[in-house]
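Pasting the structures here.
Every number in this text was worked out from the coordinates using simple rules, so none of it is lab data. Just so we're clear, the structure is a prediction, and the values are computed from it rather than from any experiment. Cβ atoms are built from the backbone, for glycine too; each structure is taken alone.
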Structure 1
Amino acid sequence: MIPIDLTTDIRYLRGVGETKAKALSRLGITNVGELLTHLPRSYEDRTRICTIAEVQPDETVCIAAMVAEEPRFSYVRKGMELLKLRIVDGAAAMDVTFFNQSYLRNTLHRGDSFIFYGKVEGTPLHKSMTNPKFEPEGKNRLTGRILPVYALTAGIGNALLISLMETALPECAPLLPELLPESIRQEHSLCALPFAYENIHFPRDYESLAIARRRLIFEELFTLQCAMKLLKLRRERGAGRKFQSRDMEEFYASLPFTPTDAQRRAVAEAVEDMCGGLSMSRLVQGDVGSGKTLVAAACIWFAWKNGCQSAFMAPTEILAEQHLRTMEGFLAPFGISVGILKGAMGVKARRETLALLSDGHLDVLVGTHALLGDAVQYDRLGLVITDEQHRFGVNQRSALSKKGEGAHVLVMSATPIPRTLALIIYGDLDVSVIDELPPGRQTVKTFAVDESYRARLNGFIRKQAEEGHQVFVVCPMVEENDELPEKLKSATEHAEELQKTFPKLRIGCVHGKMKPKEKEKAMAAFVSGEVDVLVSTTVVEVGVDVPNATLMVVENAERFGLSQLHQLRGRVGRGKAQSWCILVSDDKSETARARLKVLCATNDGFKVAEEDLRLRGPGDFFGQRQHGLPEMHVADLQADMDVLREAQQAAETLMERDSELQSEECRPLREKIRTLFELNSDTWN
């Protein structure tokens, strides 16, 4: 076999080829380096070999036994074949059944000994196994070891990934770049990198697995901490426009309601930043409906009072238009002019808007990433606001703020995160938390139901529509994955089904494969009331304001994180009418029921977030990179708090002596940070 290294294309490994390489790319694996960092999501303990007599039903174990008779083959019906045999281990016997694996008649013969791995079924007196994994005694490829279980996709089985890892690890584990300086490794008793990767994929024993995990968790958190400190250090060095203090009561007096104490506190913190002489970088984090836009409006007013323009960037055109209307409502009494820039504008309107902006006659410009265009020039940009932090990377924030010398940056996020966690994850930002809701905000009644309630649910959907209200129906993202249950419906299939059920209702659909403009058009139709029921994937999660929507139905709710479900629930309850959220799930497991029960018990997003963090597996809390930072591969930000504190201390120690990570021993770490955050080279070099 030809020599391989970390950059070797995955196609060239034995057993791959073009078709499987394409499938592996869906897992983010295109070369050997990416293969090695595709870590197991769980493990199967196949080290314990039991006798038939000692195992009990529902146990998943290895059994060493001999085939007592030639397998019996039979057709049950078309497309269903059975292969049955009896195995014995000297003291007891067990029945084994294989479905649609008739070829095993040529492998399993009377008198041959194998180790079978699977779940024991039946009763204590009549035990059985169905479709167990097996291999000849002593082979130890599938049994007698701790076996890794990987995230898969259609066309890629666990056995293939194990085989590829066994090929690549011996040659390439020593080539992985060592990010941790030797002094850090010794001080914190961390194993060498090759040992960590060998034992995270193929643990010798559970002690070796624990040592490997601790090393990789430490490295992941240490890298993140160094990156955050580097970002914060650079931001703190940047001079910002020094605003003069103003009496905020003038702004508050113009409002038709009284701001909450939490809103006032967030505004005061931002104002203090903007008067301090350094460039503000502040995250305003609040639950759905907590009034973050009021904080944004107050900061825009404050910037205007200091003679500066503001830019307000939203992730979609619909949200940009929503913010335009909201900001005009807050700011019009002062004569503050607000404009919008979006892709769908005509050439003349766009030219006029840009001219007003560059001449200083437009005080606030709202828009999508169109605000980043070269043609967009400000006269005196003093404040940049980005809505929904996780939709914009650090890079985009930076690009927008560079359009104004010393511009201040305010980031708004409606994703509740436990405060201690927010301080870690948003290490490059100061954090303000709006932890109370304005009075009169609707409480959404939440219920978890199973499929047996379908008829009643359909009746409820019809009732809401007949009363003139609108309904969201959210389906999980369906990706090609051979582990997905067959009954999982895509948004398109569900929309077609609902149209048959409700022929008189106007059913709309939004899903991931639509072009951005198609999505915007479908969402706009719902916002304007032209659609009664909108079926979608989670694109509705962020910010869409439809006060007339009173019902949120989430299908296969067990497939969503609690924080994500809470975000979806926040799309209703925005008007005066009572609103509901119905979580549909047929998952009978205790874990799934416990998770959904949390949503039914509280509307407090921060309590939901705490529970989400406690109940979910490693790295899952934030979903798919939604926070704009590198996703966690091994670290569990709650379970690994002790290691996190160690990593924080180590990062501080290292950066006290090398604040820019310029030394030779820190070069791999610096390069890793640059790659992780995909920042412009001029930011880091």
Structure 2
Amino acid sequence: MNLHATPISRLGSRFTLVLDPYAKHVLHSALGRWIDLPMHLTIGVETEGGEVVALPFTKQAGTFDAVEQELRLCGVRYTAHSVKHGLRLEVEITAPFYPHDAKVSTAPLLYFTLKVQPQPRLFWTVCQNPVHRGKLVVRLQREGTKTAPSADALAIEYPISHVADERFSITDFIVGDTPPVAQERMVPLTEGVLIENNGLTLPFDFDRSTETTLRFAWCAYVDQPVLEVFGKPMRFLYTRHFANAEAVARFAREEADTLLRKTAFVESLLDGASLSKSQLDLIRFSFQNFLLNSWWVVDEQGEEWFSVWEGSCYFHSTVDVEYNNGLVYFAFWLPLLGKLLDEWARFEMQDEVGSYLAHDMGTHARVGSQAYPHPMQVEENANYLLMLHAYWRWAGDLAPAQRHHALCRRLVDYFERSDTTGNGFPNEGVANTIDDASAAVQYAREQVYLAVKTLCACHAAAQIAQALGDSEWQSQCERLVRRIRETLDAQAWLGDHYAVCLERTAEGLNDPWTGEPLHGELSGWDAYSLYTANGLLYLLMSGHTPPVDLSRIRQDIASAYRHALTEYGCTHTSADRSNVWLSQNLWRDYIAAYLDVGLPDNSSRYMAMEQLMNTAGLNKGFIDTYFTNNLCFYPRGITSIGYLFALCGLQIDRVQGVVRLRRNAPYPCRVPLLPFADWEKGEVPHAVYNLTDAGIVGTLEGEHLLSGLRVEWY
């Protein structure tokens, strides 16, 4: 694929490189901020005459004639060609990852593999004076950085004392008054590597061998506290496993084969999945953007904290963002969602209606209270209940619901009290953070998508209540479901789609951002909306379809798709023609797949926007929004992992002891069932769909990994 800016990062450990070929530098930090100072990173070849040709991450060397880029789930691969020198250079950067192995996945290290080969011709051009001998080189230059070579590593040290974002001060991003100092190591893993003052070199001679390989590990370490949680300073979780940078370097050296083997196994599962190229690239690109937002830290008493920044907004574990991110936990690491469910319960807030969950846990380097300017009470309450229910059903673990039983009752109470008209539709606490949408979408009373999501949340809560033996709460939830359904059927349907909201006037509404009153007709109240079915997915994933008119839901999805589609996906509504949020398009796509709506695969549209936003001077990481907004380096792209669930229609309900899979698929394919992986043994079952005389028929490989569960095909 064409070159575009690409981040590489670690789970919870913040060590990040953002490789930007257009700016010809790398954004680099052991605290993982894409707003840090740039580095010149020279990775390439030096000829016998001293000429250096490198990948386009430095202004201090020439560049190859052509460079290809291949995204990987755990890194990136470059293939560079030089017609002048008759060379081909392959460079792969790998960020080790293995589900449920915290030491491997959080270790602050990256592996680099460089391979140089002769390439005598490029297209119809034959190299006249090919290079036979030279050196593979890796060199770095970063302002304020000290380097020192030793016998087995290049030591790198720099204070994390600046941010290249004029909106902020370094004090926003550090704990205490003293900026932390990063210790890094470049560790050769290949014999014969020379450690120089600013990098590594390895000679090659094509008269002796037609391929030379240089492998090294790049390790980082920050010993000081990096996050403050409820006033307590916390260090990276990896400090529990490694005492210093030398310990990380030793681990990287001694365990290289094991870490790379485990990572290759995880990547092979995605490589072997029968997804389109653009679907796979979305998952690969967005996974690294999710990782660079993650924080996994520990205090002096051993208490852990896990949260995820909201990209360029810097809010910690925004509930509505994690509602979409949650699919990655269901795929790879469900206990991390369990941590978040307990953490969110500490952020209960109150207004005149009742109890609701904070929009976020804090911002920048501090966790402890909501930082966003206004709450979104109904939405976040519903998001929490739906994730809690899905966690219970997929994990078979009711404990979080038991711990937060009283809180969940209060969240449902808010739904009931937020409806002041008696029709079931919430009309107080309904503002959301879709901040580039029309007033009808952002903060109208009696929004249809919020009513549907509330119905879904109450349906989920009723099942939790039954499991907890709370018949009074169960009755309340079921009553709210019936009330919303009646109004939804009677008042919200407009013939081929649902209205955005029941309200048609802006009178009595205030803009939550400015506090100013709104007047006149509420423009867009009757538009076609991307969001109507937003609350359904988690219930569909556990096989608990909510009591809504599914035929109307299907028609609404199809109609809105036709009326709101643009070059890069659908806008919020047909009245919001410039505002595309890719994660919400993905979410809609999965609901459509579970409901057999049959929408086209739009992943090529989504990936086209990512490439646009990371080329020709732009460097946005995963960006969820079009030019009218800037939700960049955003974690929510990992919603794309849901392609794996939607393709086979995966439904898991460990409470009922059943797994359901779609009987047939759109095409012959092979889908890894990641939630049933035995990561310790390295075994993963697959749903396999083959073309037969009877059509495309599904079978199950590795059924022993689903022991104790009944498999049903639907």
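Structure above, values below:
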quantity: Origin of the derived value 17, 49, 28, 5, 0 (P(r) over Cα pairs in 20 Å bins from 0, in percent; candidates 1, 2); calculated: 2
quantity: Origin of the derived value -11000 (helix-only ellipticity at 222 nm (-39500 (n - 2.57) for each DSSP H run of 4 or more, over all residues; to 500); candidates 1, 2); calculated: 1
quantity: Distance in nm of label points 7 Å out along Cα→Cβ at positions 20 and 676 from the coordinates reads 4.5; which among 1, 2; calculated: 2
